[in-house]
Structures are given as C-alpha cells and as structure tokens.
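Once you scroll down, you'll see the structures, which are given as structure tokens.
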Structure 1
Amino acid sequence: MRLFFSLAVLFVFMSFNAPAYAVLVTVDAGGGVGSYTSLSVVNGNPAVSYYDQPNGDLKFVRATDANGTAWGVPVSVDSAGSVGAYTSLGVVNGNPAISYYDQTNGDLKYVRAIDANGTAWGAPVSVDSVGNVGTYTSLGVINGNPAISYYDLTNGDLKYVRATDASGTAWNAPVSVDTVGNVGTYTSLGVVNGNPAIGYYDEANGDLKFVRATDADGTAWGVPVSVDVAGAVGTYTSLGVINGNPAIGYYDQTNSDLKYVRATDASGTAWGVPVSVDVAGAVGTYTSLGVINGNPAIGYYDQTNGDLKYVRATDASGTAWGVPVSVDTGGVVGQFVSLKVVNGNPSVSYLDVTNIDLKFARASDNNGTSWLAAPVIPISVPALSALGRMILFFLMGTTAVLLMRKRL
C-alpha cells in the first residue's frame, strides 16, 4: 500500500515537473552510411536523403512520428551503379524528391517518390549528362517547378536547370550561370525576392559569391557579386532569406572560422560586413543555415573537437549571435549537417564519423537552447511488483530510459 501511495505521489510530481528532453537517435547504423545528408519535413514527419557508400546507393528514410523519435526502414532509391552523393531533398508537388550525383556516369540526376511519404519511388531522370556534371547539387521549387543548382566539373562552371513541369518529369536545357574561372562548387539555391538565387564558391579567387536571376524562372541571370573576398572564404555555403534579405552561412578557410553575412537589400545587390560567428578553434565546415523561431541559426562541424555544433543569433537579422552549443560530442560527429525546423524545434541530420552512421538530433525547445537527450537512469528496485515496474516505466519512459535492476 505504501509503495502504491509513493508511486501515486511520484506520478503527480512528474506530471508537473518532467523535463522535456531532446531527441538524439541513430537512424541508420548499417555502417558506411550517412554522408551527404539532406533533411526535410515530408508529410509531417522528418525525412533524410543520404549516401550509402559501401553499396554506392542513394537512400531515403522517414521517421514514423513528427519529432523523429522513431524511424522507418531505409529505402534504396537508386542503386544503378555508384550513385547518391551530393543529395538534396525537398518536397516537390506534394511528394519527396531528391537531386544527386551519379558517380558512375558523371551525371546530374533527379528522382521523385510516387507517394507523399516516400515509400515508393519513380524512375530516376538524368537531368544533365553532358560531361562530368552534377556535384554540389541544391534542389528547390522555383516558380512552381523543381530546379537545381550544381557544378559542372568538366568546364568549371556554375550551372542551373529547371523542370518544365511541377513534378520534374521533363527538364529545360541547363543554363551556365557563371563561367569566369573555376566557379560553382558548394552551391546553395533559394528564392530571393521572387527570383532564384545561388550562393557558391569561386575557387579560382577563393571568394564567396552570390548571383540572382533576372526573372522568376531562372532563364536569365544577373552579374555575380563577390560577397566576401578577405582571404580564402566561401566554402560550405548555405543560403537563406533572413528578415527579408538574402544571407549566407559559410566557412572562412584562411582563419578556420564560421562566418555569416546578410545583404543590405532584398535582392542581394549589396552586402553587409561579414560576422565571425564562431572562432574557437577550427570550426565552421558543413554549415547549414535556417530560420529558427524568427532568428537565423546555423548547424555546423567543429573540426578541432570533432563535435556537432549549433548557434542562433540574438536578433532577427543576425547582427549578434549567442553562445554556440555542442549538440553531440560522442566521438567524431557532425559532418554533412542539414538543419531544419521539425515540429517546431530546430533539428539536424548528420554523419557520425566514428561509427559511419546516419544520426538525427532535435532540440527540446524552439530556440535550440537545449539539446540534452534523455539520460540513462539506473534505479535499483528491490522486489518491486510487476504493477510497480509498469507504473514507473510509464512515469519515466517518455523522458528517460529506465534500467530496472533487482537486488539479489
């Protein structure tokens, strides 16, 4: 009777005081999987496209709940040859779709699921097969149709292509957007003031660049703008629209810093002074920029410590930034980061380099202040009845893993 009363009191206490824990899960532990991740919300639940290196396959997996606590069985979307690097996942005409690189043939490819959850997929389409093309893909929906920015390795050019229909069944001829020198790696595509725009790296000059189309479809493009030219800067670009203006998160190779810059106008004609967001050690590769609860935020890799990190600005434009948070420190983790809002809270997909597994993390709050996963709590419960064990598991199971150990 006293045990039952104590459990009842514990139930009332935890009902009002149970902490909210973050989600930190291994999504695919197949070994050799999880590079080139791209996270999106697909039919209400988080989903990830990624590369299966041992098999040379493009893979897709979707969570079975809105928070990403549990995940379904991964699907091999394309397994014809060595395919699936440089993935970019989006929702196209209601169904998930992926742009990616076909390493075997040196082609840019695209594939779309035939259902809203990504259970089954259509036949892949070779979008550009002229030369060695299709690395550094970035998929977006431009004026109603899917479009892709990417790198032409043969010519060293930045290229763009848009489908002629809403599902991506057929595609227009690719457009060479920037052809001056070796340009176009680390592309990031977005819609800026109604027209497609791309952030990318100018390898010839070691500069961060930005270019915006002069029409809504991306048929013609304006003059590229050099956004940051101080040293070798601009790899791992991630473009977003922040408080109405385009902005880019990126890596400063010269100083090994995470940097951020925002335009001073809605079209990206002129740009503000770059901000060094994190300078503690070698940090800032694999950047992913997003808008989190109204302010810009970046997920990225800390090379010095081998950690996954996250930082959010303290204002809507990204003028000042908060203290970076280490999201995952278990081994060498945090490459190929992709940041999105999942069920209201910031979330990331990434590679666990130590185990070569695909992982997913979701913050416990909508700002990303806490990423503390549920702890393992060892509790010694002598002669606890089956009812008592069941009640305790109910009370703590949603916020912790309960290890029931019976004294001998």
Structure 2
Amino acid sequence: MSGPQATILVVDDELVMCKRLEALLTPRDYQVITAANGEEALRQVRQAHPDLILLDVMLSGLDGFEVCRRLKDDPDTRLIPIVIVTVLSDIEHRIRGLEAGADDFLTKPVHRDELLARIRTSLRMKRTIDHKVRTLRQHIQQVADDKALFLSAMSHDLRTQLDAIIGFSEVLQDQAVGRLNEAQEEYINYILMGSMQLLNLINGLIDMSKMETGEASLEQNVFALRPLLAESVSLVQGQAQTHHIRLSLDIAEDVDMAFGDERKVRQVLFNLLSQALKVTPDYGQVGMQARVDTARVFITVWDSGPNIDPEELEGLFEEFRIAQGFVMQTARAGLGLALTKRLVELHGETIVVNSHPEQGTRFTFSLPFAKPEIGVPLETNDGFCDRGMP
C-alpha cells in the first residue's frame, strides 16, 4: 500500500474538534497529527514537517496568530500552507490572520465539503511550489557545478602556459643566455612580477572552484613563518615602487613557526597585500605586522588608503564585491577577499577588518603555532594594529 497523500497538523485546544477533523480526514488518506496549544504546534512542525496546518486562533499560551507569524518567519517552514479555522469571523481578525501570513481563513462551523475543497486547493498549490523549488535548486546546483568545472579547466590551461612564461623569464633574469642591460633587467622583473600575480589569481580560481564543490583540503604542516612574511612583501615590492608606495614589515622577535597549509597562507598574504596596494594612493603606505599571543600568531596587513564605509563592511568578503568607499583608480573587488576569508576559515581561524577615517584599513587573521586541540577565538588589539602606522 502507498503512504498517505499528505500529513495535516490540526492545532486546536478543543479535543472534540481535533477528533472530528481526524475522523473526517483519515478515511480520505490523510495522516492527521494534533496539537492542543501553540508551543506543541511548533514542536510538531519541527518533528513531523506537515504538508498543511489547520490552525485555531484561540489557544492557550501562544495564540494562533503568533504561531502563524513564527512559522512564516522561518525559512524552513514558511512554505507550509496554513489555514486558520476559528470562530472569530470579523474583518479585523481576518486581516490579522492574513498579516500573520495565513494562506486561507475559515470560520467555524465549517462545512465539510468546503473544508475538503480548501485542503485540496492548498495542497495542490504546495505541490506546485515544492516542484518549482526543487527544479530551481537543481538548476542552481547544475550552474554551480558547471561554473566550477569551467573555472578548473580554464585555470589549468592558463597555468600551464603561464609556467612556461615564468620559466623562460627566470632564465633571462639569471642571464643564463647572455647579459642584460639595466632596462632589460627592469622589464624582466616586471614580467616576472606580473606573471606571479597572474599565477596567484589562477591558483585562487582553482581553490575557489574546489571550495564550491566541497573538494578543498589542507596540507598542514609546521612551517617557518618569518621568511614567508618577508617573501610575500618582497613579491609586491615592484608593484609598490611603481606607485611610490612605502612598504614596511614589522615582525615581533618571538614570531617563528606556524601551523597550516603554507601555500594557502602564502595566497592569503599575497591577496591582502595586493588589495592594500590597489586602494592606496601614490606615495601612501602599506605594511604587514606579526605578533604572538599565547598559542597563536596574529598577522595584520594595513594600508593608508581611504576607509571603508561601515555599511560596506558586512559584504566586503562577497565574491566580485566592489566597496563604494574604494572607488578610486582601482577598487577592492573580485575574488581576492572572498577567497582570503574562505582560506582562513578553512584553517579554522577568523579574519577581521577595521577601517577608520584618517587611519586606513587593517585586516587581521591568526594562525596556530601547532595543531590546536582547543580553538582560541580571534581578538584584535588596536595597539598592535596601529604600531607602525603613520
């Protein structure tokens, strides 16, 4: 035998009414569950996930209007059709029911045939909506899968060609095939710098596509953090010199080893430094600082560019986001910050941003010294973040 065609929750504090509806609906292949008050109704909805709710208004504790409002405010239950069935028939209570989100309103005593017709109509509409929601979700998932596949394939092909450019540029930089004059050395350095930045972007696209498909993983080890910080600053030195931006690196003496995925940490550092340089005006300043606090090292990248508007902070880490406060020659946009946040969170850590007028913007994230048994939440320290600022 097939199961019931639908599950209906009857919410009424009168036992007789619950029994009457159960006797009416059960022979018509509906599964009926009941609740005598508002709190019990909410519990039944969470446990049984009914297809339809017949809801009385005059209940002890939470009344029917409040129950309806809570269910319609919850994304997990708002699509469940609710038919209010009550002795209250005046227009004021009908309006209250509709404003609470009720899909229909019936006045007791309800004619049997009308009630059955309203139930069939409500369930038919729910099945239509459920079908559309399932189809939309499948379409969204297919689009996400296709995008991830495209990004992965495109990034792989680009990286293959870029490896050749970087390799031959390094051969020229080493002057293995002949000496270079001063201008040629400068141009080769620019080619290498741009190629490394492009490679970093491509790696970011690959990482993002893996995260969206749930394939991202970490290769965590203990690694030397101090030389990695210096290398990251050196990598963007050419970009800073082009715009006469002063770069600074301030590492506390006790900063030594960190635990994490070294390649992904390098990606985070490069992204933060590159974004800082993009928004900093010519002759400005960008810096990186690192300090130790208990079992963690806190790394801050700051810039002297314009501050971020407070209303923009919440969405700053969205993909391809452009913060209005950064609209200058360039903008803090694209995948950089979105990927940075995901990479930090993949390590089980947190990244925070502080931005104030006349003080620029500071991004701070943490890394453990060794594999942590108990996580320590990230706490910013304004004294540390300000140290080294102009």
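Readers should treat all values here as calculations from the given coordinates under stated rules, not as data from a laboratory. Everything numeric in this text was worked out from a predicted model, so none of it was measured. Cβ atoms are built from the backbone, for glycine too; each structure is taken alone.
Below is a table of values for the structure above.
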read-out: Structure from which 5.8 was derived, distance in nm of label points 7 Å out along Cα→Cβ at positions 126 and 222, options 1, 2; value: 2
read-out: When mean projected area of the Cα convex hull in nm² is computed for each of 1, 2, the largest belongs to; value: 2
read-out: Given 0.98 for Rg/Rh (Cα atoms, Kirkwood Rh), for residues 198-285 alone, calculated: source structure among 1, 2; value: 1
read-out: Entry that produces 16.5 once mean count of other Cβ atoms within 10 Å over residues 190-197 is calculated, selected from 1, 2; value: 2
read-out: Structure from which -16000 was derived, helix-only ellipticity at 222 nm (-39500 (n - 2.57) for each DSSP H run of 4 or more, over all residues; to 500), options 1, 2; value: 2
read-out: Comparison of 1, 2 by relative contact order in percent (Cα under 8 Å, 6 or more apart) - largest value held by; value: 1
